[in-house]
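These are the structures, in structure tokens.
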Structure P
């Protein structure tokens, strides 16, 4: 039986010609973030395809998923209500009216389950993209509403980044940034490497032609993996970085792992973000979990300056962690909800967009052009509580990785306090 594969080709090689040579009919061809194609390849043809002189790599098309966790506490609203300042936005210092930058003129691609185009709190770009595997085939489309969310995760992530400062629902970290929906996960929150690659290929093609330009990519998703298990995936990420685009990703929600075992968090070209609590929780046994504590679920891993692998920064992935009947319960970050109103989610899926929002503020401050490694250096050097936070989670699965990188600080990263 055939299996799904991603085929990366040498520069200048024709995807159509290589596919035809091996009697293949690809689902999709890539020409911007990388040169190649994806689709079914019969087992009997894989070896010959790998030995084709125009082929760089042939890898299995692996399943990916979002990095959100169940949340307890709080309420869901389904209609517009008076605006709330979320605890995460407050914790990182991105309080409207106190910081000089709002993300104006900066495009942020939300590579996720899409965005709710009917939610009035989300500032959306003029076009969007969709890549979904349906009935075993990779299907692509683009247009004004192609990236409509049907899960809710992307809508929540987008609200953390850029919910409008308009008096309703919530406000995001960069409320005047523009969001571009790049839907690569389906209704169940699942996708493939190929759907992500298609999304990154779309970003590479459109980043400098849309207005405002896409300067930041947020990917609150991932899968178990290693640095070298998909050369084509890493090549696409590297292409965007070389274009001056900063890619922010969630570290993962498995406290038994480090980011070196999570794709794309393991890539040196991305900014991997771990999760902390935004404020102190409650207790029922005489002690509590304080603000800036490593979330009980977060994947971590010390940043290695030689390899570029590891957590760059931590950011709120939950409002707080409460102790209920001796068990830890996360209260999620409040953000925009699919269908209107607000809801709560927790996970490194939520810590990543807090960071992506700050990065959008940094691009605005710089006039739209920044080197991604300069972004990383600034985030690391201006974090709050460097050397003391994140504090250790009290859970048995948490293991300190040896570095307390601090919590992202919007004011420190931009120097942007209003007089």
Structure Q
């Protein structure tokens, strides 16, 4: 059978309520199909508006085989391009971020405007039609301070996601914040193990002593089932909505994204070792109520988020290969917050830095065990792992649709 047929057979053979078969977590052909079926077709979280506030500011990212640059133009618009020079293919922007007057390829100095237009082809201007050799565009959209990109030729619908999350994010005004700290780690595990681990707190008590000081282990906070019948969740929604903050659980029809506001442990304000606020300045003037917990935004396959009253922690997941995944965490604070005055960097970051490292170790041990030929899928906890089952259901559904529709990689623009 072809790899497509083998994967489709594995999708159809999956036993509901159980973990995936071994090949989904470690086979290079399955990984390549994950890129083609999901990461090269879907909207992926790239970064934040506040990271490129000024014209000419840009940042780069790697989506599978595709280097991408995201830049703010002189007109204020945020755009994304394939970061590959139209001369001989060299990357144009070679560092993680920067600011420049133009985008200039360091190889032969072909020069591009921020909208991708080729302005100058050194010593070749009279030989080529420059209008035919601009940087290839990448679909790019922004909502509530979050920038998403899609490298596929045809991007999926954006409006449903944007319309759902915009009212929840609006009070926090994340586009007018700043990044206080960034941490990037590489987990020696498949990207789906990163997501499965995130979607439950069944493991938290034994593995996250810092996080459980503030984040409740209650399965209704991390999961899907019974969320509307949990008195604690209902009371928290009423408290937050009374303060003008949209809070009730919403999930996409296909399960790809969801958003809700959940409580932290009683009396806790923020993800700190003491539970007190990490930042003296509120994140935005639109959020003044105390004890609003965390706004949890998920969009598969690339981001989960915790937006609180005093700061936000945002997470980006990008696959590297079948058994390696890059996880980038950013801490956003009020634009005028001053380190050492309004916040202490260690206090702000220590809970999630510790938690991320603990999750890294858990995921790596999970991957090592799955690499064993003795591995076979095991049952998920109905009480604690409904969120994991929901992720797996989304993944299998998206994979099935791609394999049964157009299995080959779509050409980019």
Structure R
């Protein structure tokens, strides 16, 4: 690793990630040497073409973390172990034909979700959340709304009862926060998945868990439980941040002002612009080189870790020559990944329905919504991995709750 490696941490990921990625690219090129917590070396792939190459060649750039040439220097309490850890029995760490089988099983289970049913669940839970705050005249759209909605909808689709939803919300958010409640949250989520699968083994139903159990690919309950936890975590936080980042854009950019007063044409444009310019998933770990190779002018050695710089690639000047926002339906961004480990298309559709429905319900129920703090004071999480708002305080004219009535 080069001596001028860039620490992958610090407040600039919160305040000015775009400028930081441009600086990295200018000084180091499309493949930048970086240091993770504890001085662990890795490569951050910022070039659009280079990222396409890495994600499109699963043999040379493998998802098999056993290949990593740094394991002997990684302590058991390394804080990034949950993100980059040794192989687990989940789809994240399978390769080759077995990965394709598991991806097909998950896609089949998600494809069977009825769009009307999905939207109905999303509207119902969104209305419940708005009911809890609409009489107050103010709320935090991150803590009181975006961070609560996706997991409630996904839990219902997977097969959990509505009564189990709030505890799953807390467990998942505790796990994602990575603080003192993270281990307890992970344990609650694992125990809940085990109970769900045991129940669905005995009493199959029309939900995602039952369809996964009915698959004939010979998957164990442990594999299915791991995949369900991955799907829940991967579907919740990025969708919550997609909602939050889109609402921030619409509340701070005059181009979207009409949508705040009854229009709907700009919601999709705002959501797509966020995927290009303010992607909820900024960087992803990772891929491991199966042998020595070259990438972006760098010599990559066997076992080196490559981090996928999704936001950096989205803003690569080699493909963004005019600096355009690329809204209006251009979906060539990397925000859902690429290649075999790309977010399954049915999962993308589910996330989009949840996020868009969540935004529409806010605008329907709180029509004169406005920021309750200056736009320049809005803060982001200082994470190099996920980019979302720490809070999004708003005010509005108090309105009565719907009280559970249908919309």
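Starting from the value 1.3: which structure in P, Q, R was distance in nm of label points 7 Å out along Cα→Cβ at positions 80 and 336 calculated from?
Details: P: 1.3; Q: 3.3; R: 2.7.
Source structure: P.
Comparing mean count of other Cβ atoms within 10 Å over residues 280-287 across P, Q, R, which is largest?
Biggest value here belongs to R.
Thinking of P, Q, R, which structure, once FRET efficiency 1/(1 + (r/R0)^6) of positions 120 and 272 (r between Cβ atoms, R0 = 30 Å, to 0.05) is computed, gives back 0.05?
Numbers: P: 0.40; Q: 0.05; R: 0.75.
Clearly, the read-out refers to Q.
Every number in this text was worked out from the coordinates using simple rules, so none of it is lab data. This is a predicted model, so every value here is computed, not measured. Cβ atoms are built from the backbone, for glycine too; each structure is taken alone.
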